[in-house]
1. Taking percent of Cα pairs over 24 Å apart from the coordinates of each of P, Q, R, which one would give 57?
2. One of P, Q, R was used to calculate distance in nm of label points 7 Å out along Cα→Cβ at positions 86 and 134, giving 1.9; which?
3. Comparing P, Q, R, where is relative contact order in percent (Cα under 8 Å, 6 or more apart) highest?
4. If P(r) over Cα pairs in 10 Å bins from 0, in percent, for residues 118-181 alone comes out at 14, 36, 42, 8, 0 when worked out from the coordinates, which of P, Q, R was used?
Structure P
Amino acid sequence: MVFESLTGPIFGALNSLFDPVVNYLGPIVTIMIIAIIVAFITTLATKLLVDQNRLAFLQKEMKEFNQEMMQARKANDPKAMEKVQKKQMEFMNLQKEMMFMSFKPMIVTWVPILILYYWIWQSQLLNHTVVILPPFVYYVLLVPLWHAIPISYIHVPLIPWNTVSWFGWYFLCSIGLSQVFRKLLGVKTGGMGGT
């Protein structure tokens, strides 16, 4: 009851905003537009909430530590290994800080994105969207592996084998678009590799 009273106005606004888009452009393009909006907002949140210079510094420190550890292991040098083990606590603190940095934008965007997913899931215009991918694209993107995950595939007879549901289509769009927005906005990722 409380959930419906909170989501009702939000769903009404989303219906007012996107129903004309669905009717004019179709559900596939609408889901792509939603993926563009969400990818941009989450990337922008990361840009604004994460200190990019500090993140770059942490990544550099972690990379140097990993190289030092690998060299000590290769050399099988007990003194070098002891030195690396002493540094390991500092390394763990750097990892914690980096993890916290990656959680900040997620905390801000998580609830709105879940509400948006729920809205799409309950939408009669969008929920039953099925995108047929060309066979080559289907296999290159490893989509057959997605079929093990129930939310990524609609189990309905007479649907071609090379299909993805609205969530699979959203996922494909958002992954690619997030990378584009990260490059355009100069956002670093939280991984060990850098940008």
Structure Q
Amino acid sequence: MSIKKATGITRNEILDVAWDLIAQRGAEISMKEIAAASGVSRQSVYLHFKTRGGLLMALVKRADDRFAIKENFFAAIALKPPAKRLDKCLCVWFDFVIKIQPVANHLIRLRKTDEDAAAAWSDRMNDLWLWERQLVKSLSSDGILASCWTIDDATDFLWSSSSVQAWELFTCDRNWTTRKCSKVLRQTIAGALLV
């Protein structure tokens, strides 16, 4: 008998319930709480995810799939005008940040004290850095990356300047609108990276 048949709920449905719980109450929630909110036993949750770390890792990867970040980002990388390519990649990323921010903030906050949260966050941010490195390499190949940058330094700058943490500072701490934040960050990053 399959796990879905035994529990009556899919893995993705459990992840979606967990996403909503974490967004509302924080990443400290237990597998027991996720099970109760999903209407399944704790054992069923463990059948799907084995550990809390497995659930958090699946949760952040589900967000990538659910919001199609990789597909949208790489579609933007395929654009021919290099300046437009950078701008579109940043638009795609910032649109994604708006969607993940409630859960991302909890993972960021907990990563110093919670190995599972740290692993889930690091996994996604390491992938983002690699995607952004491909973007920077394409800008360099097109001769539009400013000569003061190495590929890795430019990627580090892009990655940190477009981070969820930077977004949070502007939109929450300084009360910028998401539109203003996106526009200013995109212009600033382009101004720093491109000739």
Structure R
Amino acid sequence: MKSQLTKIAEQKTEEKPELLTRGSYRWMQDKINELKRLSNIASSISKEESRNTTQYKIGQMYFFYYDPKTKADLPYYDRFPLVIVLEKYPDGYLGLNLHYLPIKYRVTFLKKLMQYAVYSAENEIKRVRVTYDILNATRRFKEFSPCLKRYLFSHIRSRLLEVKPNEWEVATHLPIHQFKKAQPKEVWEDSVNEIKGS
């Protein structure tokens, strides 16, 4: 069975193919408002066999279930991150978890990242070629700071679930963050304050 992510991405390709415009934002908000049983969306994404991968690539986006090593010391954490991978390490990777931003901020940030998109010969987005150094070098990418997280392979509790580039905008809008130890509003207030103070 297809997840809501897959269904909405297919609909968007047919009805609203432009990427990250005001029109597509309104279209996405209408679709999100129609969704029911939000708690089941993450589970349905994790059950799509076509998403499962053990390989991850820099500049691509993934969902996965995560149980932080230092969760006892963290004020809060996201159990189902939506991450763009920035750097690889032997024991894990550095990435941008977009769930730490309110949805409007996520969309704005993703739009900025798309200037570093790498395209195929068919003019389809493959990944974003962005690094920590690029993000840290200018205030233009100030949204990255609260998103920057280090993930350990030993604490990933599922397979990596690939989000295809044509699904990125949809995934960014989906309200399927799973914050523990704090409400989303509290997390996002902290993130916005961090952005404004940077």
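1. P
2. Q
3. Once relative contact order in percent (Cα under 8 Å, 6 or more apart) is tallied for P, Q, R, the winner is P.
4. Values: P: 21, 53, 24, 2; Q: 20, 38, 33, 8; R: 14, 36, 42, 8, 0.
Computed on structure R.
Readers should treat all values here as calculations from the given coordinates under stated rules, not as data from a laboratory. As the structure is a prediction and not an experimental result, all values here were calculated from the model. Cβ atoms are built from the backbone, for glycine too; each structure is taken alone.
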